[in-house]
Structure formats: structure tokens, C-alpha cells
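Each structure below is given as C-alpha cells.
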Structure 1
Amino acid sequence: MFFHFGTVGSPRSTPKKPGGSIGTLLHLSSQGLTALELGWVRSVRISEATCAKIKATAAEVGVQLSVHAPYFINLNADHEEWPRSRKRLMDAAHYGNLAGATDIVFHPGSYFGQPPQKVLKIALPRLSGCAEELRFSGNMIALRPEIMGKGAMLGSLEDILILSQEIEGVEPCLDFAHLHARPGDGSMNSFEEWCEVLSAYKHALGADALHRLHCHLSGIEYGTKGERNHLMIADSDFDLQGLLRALAEFDCGGRILCESPQDMDLDARLIKNTWEAITSNTAKK
């Protein structure tokens, strides 16, 4: 299968002119990168006219689009806060659709010290209501709750697979750095462990779901409680070869978006080149 590679947000090497999302699309395309996740992580403040320009430019240069919704979304928010969280997610889906994005990535929230099963009973109907409203309005964008890097956060692999199994229009955002960091002990960082993840994904969502993965990837620093900071891949202990070999073994495809700090386009090209080397060697055997 085929992966599109790109970045989450604009690399710092993006030229100042034209800059912004348009400049980022042109910059990534010039490097052979064909995916961009628009980083609307603080708020959704964009006009319909700008969305139309982004959509047209992405189509022109052949870059696939997704959106990272604002950080301040919590499926386990209290009754007073939930309407605001919901509006952030729905605004990202509305304007993302206008901009040509096919997927909305978001952080699902916190357990607030509660058992995951209890939190999922709150999260499931809330997210289901969002997905149903989008489909009723003709917006077929996919909502992708992200696997989170800290054990205190709603967003284990199991959590995200349950949300995706239960709700039409919801699929995971597989953040491999977060999966590695979440246990806090250096595990989830080998070919065998990645194969276990992909096997669970296939069992829960079907073989076809492996062909439309939406992934985040970077190096990562972690402690006993999980994620601390994202790192460049070369500055981390992340086993890139092991992960990409597992993705090839399971015939995966979709998008891999790099979240490394500083020079994320460099790491995106590293991931792309490593993938091409692995799949080329596999094809020769």
C-alpha cells in the first residue's frame, strides 16, 4: 500500500512569502511531501474565502489535507464546559471540510482520575452526537481521536479503538510516539510490539482500515508518567525501522504526519526515505 508523508503544521523552513497555509503547501510539495495537517490548535479563526484558497492550492499541488483541532477539547468535560469543547470540534470539522480536509484530529480529553470505562460512557454518546450531526449536514469528514502520550489522559489504544468501533465516522489517529511514551518504561518500541498494535487495530476495525491509517510520528522524550517532549527522531530512542517494517508487514497505507520539533520537514523526508528503502527491499525479495 501507499503512504502520503508530510507534517503537522508549518515547518520553520517555510518561506515567509507567501507564508501561512498556502506557503506551507507549496513548500512541502517542493520537497516531495504530499500531506499536511493544518494546525488549528489554539482556535478556529479562518474565513470561508481562505478555506477556498487552501482547498484550491492543495488540489493544485497534490497535497492531502487534515486538521488538528484545538487542544481545548475534552469529551469528559463537565456539563458547563462541554458545549464549548463541542463547538471547537464542530467548528474545526465545518471549516476543515470547506478547506478540503478529510480528517479532523483531536485530543479526546482527560480521565480526571476516573476509570476509563466510566469515562467512555460519557465520551461515547457525546462524540456520537457530533458525528451524527456532521453526517446529517452532509459533512462526511472523519473524526480522529488521537492516542495520547500520558496514562492520565483519555486516549489509550483500547479507548480509541472502542470509540472507533462504536461510532460511524470515527477512526483513530495513531500517534506512534505517544504509544511509545505512554507506558513510561521504554516499551512499545519494537517490530514485534508494533505488529501487536496493528493486529489489534485490524481485529477491531477490519483489514480495510489498515489501508487508510492516519498517523503521527516523531521522536519523543518520556518519563514514568509518559510523554514529556517531542524530539527529532535522531535525538530519541524511537525504532523507526522496526515501526516501518511492521507497517509494511501488515500492508498498511494512508498518511504519516511528522510532529518533530524544529525541522519537521527533514524528519518527514527521513521517514519517507526509510519507508521507500524498506518497501523497495521487500519487493525485491
Structure 2
Amino acid sequence: MSRPPVIYLGPEGTFSHLVAERRFGSRRPLEPCASFGAIFDSLIAQPGAHAVVPVENSLGGTIYDAVDLLIAQAGRVFVVEEIALHVRIGLLGRIRKPIRRIYSHFVQLHTHREWIAAHLPEAEVIPVASTALAADSAAADIEAAALAAPGAAAPRGLDILRCPVIPNLGNITHFFVLRRLEKTPINPETARSAVAVSFGNASGSLHRFLGPFARSDVNINRIISRPLPGHADRAVFFMEIDGAPGVPGYDAAIRRARATCDNFFPFGSYPWKRVIRS
């Protein structure tokens, strides 16, 4: 019987593929999906499967499509791990060939716009859906280059013309590993927990929810506000909180904060210190 897959945002060569491969190795089959929606659909349909989903980049910010779908699947999908990827971006092309077009994901094109203007001012900039697709596009275009992961060069017959393009650029992407079953972390003291909450659109409502965490000295390291579907004047807040059930300060803060909100959706507790370098 085949093992359940690890689902990621494809195609092969994306940073999601790199994280899935590094985290799970050859022990599990890897299943690429073309969109975030397809990832969640596949995860829901396959008991035992895991999904690797990017949720935030230190340069591009929150990846809202992923967060919105996670919130929409509250109670059906849980976070079991958080992984940080140190992203390296190289200029991939062909030695001794002119570069008339540059392909990449829009975040990388935005991040590197000054470098492109200084070094390749005549090149046409073309955004595509992922850095892997950028490398594919450069491989098919003899006068093009891609801003992509250096590891995407060799399989496509490209050369690494410069790597990294901008030295010492602090480019980190945070990924959630998701599955349908909640998993209890081995050490709650060093874990994080994810929740989504909503409350009435009244003055001080968010302050009342956050107060118990401050009084219990519990850190909230991420708050993302999203529209509450069907309610134009209300928001749902996705939060990451240091700690997990079983930690006294965390338990006390959650108990008091939960009493202040209309809806409270837990996404589990998980380890978060794994770091991968591309």
C-alpha cells in the first residue's frame, strides 16, 4: 500500500518543493498542485496526507491566499509544524547570451527591481506564477534569464550567472506543514499555537481579547486580519501564539481571551524552530 503523499505548490523546483523534499526526503511521495485551492482540496481528500504551504515571506509579506484557505478549513485542517526557509535567488540563464527578458515571481521582481535597473536596464521584466515557472520560461527562451532558486538551473540546462543576486539579502519564507489530524507537540514550552478568532465590530474588542496574553506574559508573534466572509464590516484574525495547552500561562490567557470573542477556531500546536537553507 502506497504511503500518503506530501502535497506542495508546484511544479518541481519551487521553494515549496524544496521544503517538502528536505523535510520528508524519499520516505513519502511528493504531489505537486497548481494552486493553493488544489492543495487544500487534495489534503482534505487524502487521509494521512501532509501539505507544505507558504504563509509569509519577509520581503513580500503575508501570502493571503494560503491564510484565507486555512481559515476556511477551520476544524478540518491543522498545523503540525512551522519551517523557515532561507531563500537564495540566483540569476539563471546562458553564458555569453544576451539577456533581453527576465522572468520571475512578482515578489522577486519587486525585490530586485533596483538591481535589475542597475545591471540589466534594457531587459523586459515578465512576471510568472512561480520561480520554477520562471526557470522553465528562461529554458525555453534563449535570450532570457530567470530570478529563481539556483537548484533550478542544472535540471533545465541553464547556467548560474550570478548567485546570490543580492548578497546578504534577508529573504525568509515561513511554511506551515498541514494535515487533517491534530498532533500534540513533544515540548509544549517551546511550541506555538495557531488560532482564528472573530468578534463584534465594537470599540476595544481586539484590545479585550489581547489583554489576557499581555497579563500572562504570553507573546503573540503573528496577527493577520482578514475579511469575515459574508460580513463586510467585520474581520477574522489569524494569530500565532507562543506556547501550547499544558503551559500554565498559555492556558490561563486562552481561557480568559476566549470568553471575549464570538468565534474561536484552534489550528493546533506545533514545533517551529526547524530552519532550511536553499
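Quick note: the coordinates plus some simple rules give every number you see, no bench work behind them. Keep in mind it's a predicted model, so treat the numbers as computed, not measured. Cβ atoms are built from the backbone, for glycine too; each structure is taken alone.
Annotations for the structure displayed:
- Of structures 1, 2, the largest value of mean count of other Cβ atoms within 10 Å over residues 156-163 belongs to 1.
- Looking at FRET efficiency 1/(1 + (r/R0)^6) of positions 52 and 220 (r between Cβ atoms, R0 = 25 Å, to 0.05) over structures 1, 2, structure 2 comes out largest.
- For the structures shown (1, 2), mean count of other Cβ atoms within 10 Å over residues 84-91 is largest in 2.
- Origin of the derived value 0.92 (Rg/Rh (Cα atoms, Kirkwood Rh), for residues 100-171 alone; candidates 1, 2): 2
- Parent structure of the calculated result 19, given that relative contact order in percent (Cα under 8 Å, 6 or more apart) is the read-out and 1, 2 the choices: 1
- Origin of the derived value -7500 (helix-only ellipticity at 222 nm (-39500 (n - 2.57) for each DSSP H run of 4 or more, over all residues; to 500); candidates 1, 2): 2
- Source structure of the calculated read-out (P(r) over Cα pairs in 10 Å bins from 0, in percent, 7, 27, 29, 22, 12, 4, 0) within 1, 2: 2.
- Comparison of 1, 2 - label where distance in nm of label points 7 Å out along Cα→Cβ at positions 212 and 236 is highest: 1
- Computed 2.1 for distance in nm of label points 7 Å out along Cα→Cβ at positions 60 and 196 - originating structure among 1, 2: 2
- Across the set 1, 2, Kirkwood radius over Cα pairs in Å, for residues 12-131 alone reaches its highest value in structure 2.
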